[in-house]
1. Taking 2.4 as the value of distance in nm of label points 7 Å out along Cα→Cβ at positions 11 and 43 derived from one of the structures shown (I, II, III), identify that structure.
2. A value of -23000 was computed for helix-only ellipticity at 222 nm (-39500 (n - 2.57) for each DSSP H run of 4 or more, over all residues; to 500); which of I, II, III is the source structure?
3. Ranked on relative contact order in percent (Cα under 8 Å, 6 or more apart), which label among I, II, III comes first with the largest value?
4. Of the structures labelled I, II, III, one was used to calculate log10 I(q)/I(0) by the Debye sum over Cα atoms at q = 0.14, 0.20 Å⁻¹, giving -0.51, -0.91. Name it.
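Rule-based calculations on the coordinates, nothing more; no lab input. Just so we're clear, the structure is a prediction, and the values are computed from it rather than from any experiment. Cβ atoms are built from the backbone, for glycine too; each structure is taken alone.
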Structure I
Amino acid sequence: MNKIENITYLNNYTIKVLFDDGFSKELDFLKLIEFKGIAEQLRNIEYFKQVKILRNGRSFGWDNTYDCCADWARKL
């Protein structure tokens, strides 16, 4: 089971996810999602920067209920 230990905004629409086993991954959301529907709010970079760890490290996301599973992030 993958668990997120830390998440950091880097630049533009890129975040760095650190997993509890020390593995880390940079995720560029410009390449991963379309900013439509519930994700449209993420287009606002100041809002995007508010990413946080959810569900005891099992996911990360934003207050608008857009979230991403730790397993999904690890497999990319």
Structure II
Amino acid sequence: MSENKLSETSRVMELSNAVGRVQHEMNNPLAALLAESQLLELDPTLNDEQRDSVRRIVDLARRVIASSRKLDALREKEE
């Protein structure tokens, strides 16, 4: 394997590891945010505007989690 190819492979592995660390740091807070917002969504004292805001939080948290899973799948494919 040439030196350039080894260097490129090394950079890809470093990037993959960095992405993995960022994902790990994001996943726990995201899971907590999603769980808390889902519980809040069940609060019968919320008015319609508040309930809509909480639903947006839930939807956005789910989108970020889905994106994180896609990155993870891409990382696994590269390894």
Structure III
Amino acid sequence: MGAMTWAEFLYHVDQDYPAFNDELDQLLRLAPAPDRADVQLMVDHELAFTNFAAAERSGDPNSLDILTAFLRRVS
């Protein structure tokens, strides 16, 4: 990935990370029952971050609320 600006990083997350959503859903479906809560946490983390990046890039002044809501839910 190398050195990039914040805007370049957000672009990368917004453009490239959603490609992994299907794999994340598959991981969740395949996870053994005792591990599902941990896998769900990982999936939710990734979705929060990609949703934040998309909101931030679109100029949403409340984009940070996405990450804050995730952190409140898991802490």
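1. I
2. III
3. II
4. This value belongs to structure III.
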